[in-house]
Each structure stands twice: as C-alpha cells, then as structure tokens.
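Below, each structure is written out as structure tokens.
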Structure P
Amino acid sequence: MGKAVDLTGVERFFDKNEIIVSKTDLKGHITYANRTFLDIADYTEEEALGAPHSLIRHPGMPRCVFQLLWDTIQAKKEIFAYVVNRAKHGDHYWVLAHVTPSFDAEGQIDGYHSNRRVPDRSIVEGKIIPLYKTLLAEEERHANRKDGMKSATGILVNLLQKKGIGYDEFIFSL
C-alpha cells in the first residue's frame, strides 16, 4: 500500500467524458498511467510509473473486493467493480472500474489494464457505500486480517447466491 496519508474527506471528481486508464505488470506495478489518472490522483508520471497500483488504495475499500478482483483477472477474466481510491494528499474519488488481463502472443497474461469511468452517484451512495461499510466492518471485526477477509467474502458470496447472479451481473443490476 502507499505511504500513510491522512484522509481529508474531500471527494474529487472527473468529467463523465474522461476515462482513467492505467496498466500494470503481473505484480501490480504501474507501467502506464494516462493524464486523467495522474491529474485525479495528483501524482506525477515519475511518481506513478513503477509504483504499486496500491499507491491509490483507499483504506475504506474492502479487501475482499480487491481479492475478488485479483482472483478474477488472474483467471483470465474481466471484472467490473465500484472502487474508491485515494489521491496523493488524502482526497478520494469513486470510479466504476473495468479491469482486464493483457495477453502476450502465446496467450499468457503479461499484465493488466484498467479503464475507470465516472460512476452513477445514486448507486455509489445508495448501494455501494452501505455494502462496503458492511464488508469493511466484518473485515475489521476479526483480529486476524485473513480471517476478516474470508468472513467478509462469505457475506459477499452469500449475497450473490441469494440473488442467483455473478458479481458482474450484480454490479450491473444496481
């Protein structure tokens, strides 16, 4: 994760016609970041390139959602997810992320690509924030971080099973 930064509580926004783009290597280190990424996260290209993508990880983002994301893309599948990120000086911003693996000529994953768009505010405020607060509270309820993430993952899996849909279907049903 990026260095400890006090959260400001200030939300940043980007234009609905802009797309935040980044690419990473197999270990999640940034190999490309477009101008929109750099502007909203408040990093220079020199600071971002080579840094772990967790540089922008917000502590209010449930670990179980990131685990689902990593499990999905490492299985050579794409995923859509609502994510809250942290800018360099502690501001935050919400995105609807589309994350995909990138492949080499032999069909092996050689990195990851993410496009992020402006999310629907009513979904973020009415559905995602309450869900993420529940998942985060479950993660933090456990002394052992792995146990907390496993328990929160169970809550998310149970929610999906009750609805009879996969995660992407859930995201687009909101």
Structure Q
Amino acid sequence: MEQEYITIGKITNFFGIKGEAKVGYTNKDQLLRSKVVVMLDNINKPELKIKSVRFQKNFAIVKFDNIDDINEIIKFKGERLFVLKKNALKALDKDEFLIQDLIGCEVRNENGEKLGQVVDVSTNNAQDILNIKNLIGQINLVPFVGEFFPKVDIENKKIIIKPIEGLLS
C-alpha cells in the first residue's frame, strides 16, 4: 500500500558552509514538528532526519543529521520536502487543518444553503485566506478565522460559514 505524503517545503539553496539548507516552507509549525522528511522527487527518494530548524526572514534554516558540508547539501537544491500525511495530521490541533484538505470543500451557510466551494487557500502574515468560488463563478477571499467558520467537516468536505454582511459579495 502506497503511503500518502504532503509537501511541507522546498530546499531553495544552501546556507553557509556547514551543510545547512535554506528552505521555503508552507507551514512553520508543521516544519517544526517534523522529524524526518523524504525527497520524493529525487530518484533515490532519500529520507533525511531534521536535526534543527531556525527561522530567518521568510525562510527556514534547516540542519539535517549527517550533512555537515556545503557539498553534501547543494546536491539537494530544488528538492521538495515531504512528510507522511498521517504524521502531519497527528501533529495538528483540533482547530487546524491541512490546506489540501480544505480545497474542494463545499461552503454552506448556517441554513444549509450552498454558497460555493473552496478552490484555493492563500495566506498573509496574519492568517490563511479561503478562496471561495461562488455559484456564479466569482472568487471571494475570506479570512479563515473561527468567527466566520463555526464548523469544518473535512471528512464530508463541508464547511459552514457565518458571514458578516458584505463578506461574500
């Protein structure tokens, strides 16, 4: 049975000469919780154990076990980092979700009326933003905060929204 993986980042470059990687990431907490990453795009599918993570500006500096030289890390430049989805799900809090699981969810109001579907999730510095395509094809950008979304049912791909006036127009 093939395992299901999710991507949590990408090695964009080396950092310094001691084998550290500069990593673009999708979720800071997920990167911090991860112990092992796999490079599925690489022909050898190497697994690397994360030794340490620190953050600098808009990227992470990641140190992997047994990589202590710039020449050892540079060969992984451009590689995406994956973790097992089941491990990522275990690390989430009750009110946290994987972005890929939100995409495709049907959005309904509290009366059950269908309002649209989540087609993408973007982010700003404060929170995630659901990109909801309404029934006439317009995209509404809605902050993914608890006040607006009292119920998220990933299993049934349904989200209940409690919009304030003008949020979905």
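FYI, it's all coordinate maths here, none of it is from the lab. Predicted model, so just to flag it, every value in this text is computed and none were measured. Cβ atoms are built from the backbone, for glycine too; each structure is taken alone.
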Task: Test item: helix-only ellipticity at 222 nm (-39500 (n - 2.57) for each DSSP H run of 4 or more, over all residues; to 500) calculated as -2500, pick one of P, Q - done: Q
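Of structures P, Q, which gives 0.75 when FRET efficiency 1/(1 + (r/R0)^6) of positions 6 and 158 (r between Cβ atoms, R0 = 25 Å, to 0.05) is computed from the coordinates? Please report the intermediate quantities before stating the final value.
On the way: P: 0.10; Q: 0.75.
Answer for the origin of the read-out: Q.
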Task: Parent structure of the calculated result 1, 8, 16, 21, 21, 17, 11, 4, 1, 0, given that P(r) over Cα pairs in 5 Å bins from 0, in percent is the read-out and P, Q the choices - done: P
- [ ] For semi-axes √(5λ) of the Cα gyration tensor in Å, for residues 14-109 alone, the calculated result is 21, 16, 13, so let me know which of P, Q that is.
- [x] P
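With relative contact order in percent (Cα under 8 Å, 6 or more apart) as the yardstick, tell me which of P, Q scores highest.
Comparing P, Q, the top value of relative contact order in percent (Cα under 8 Å, 6 or more apart) belongs to P.
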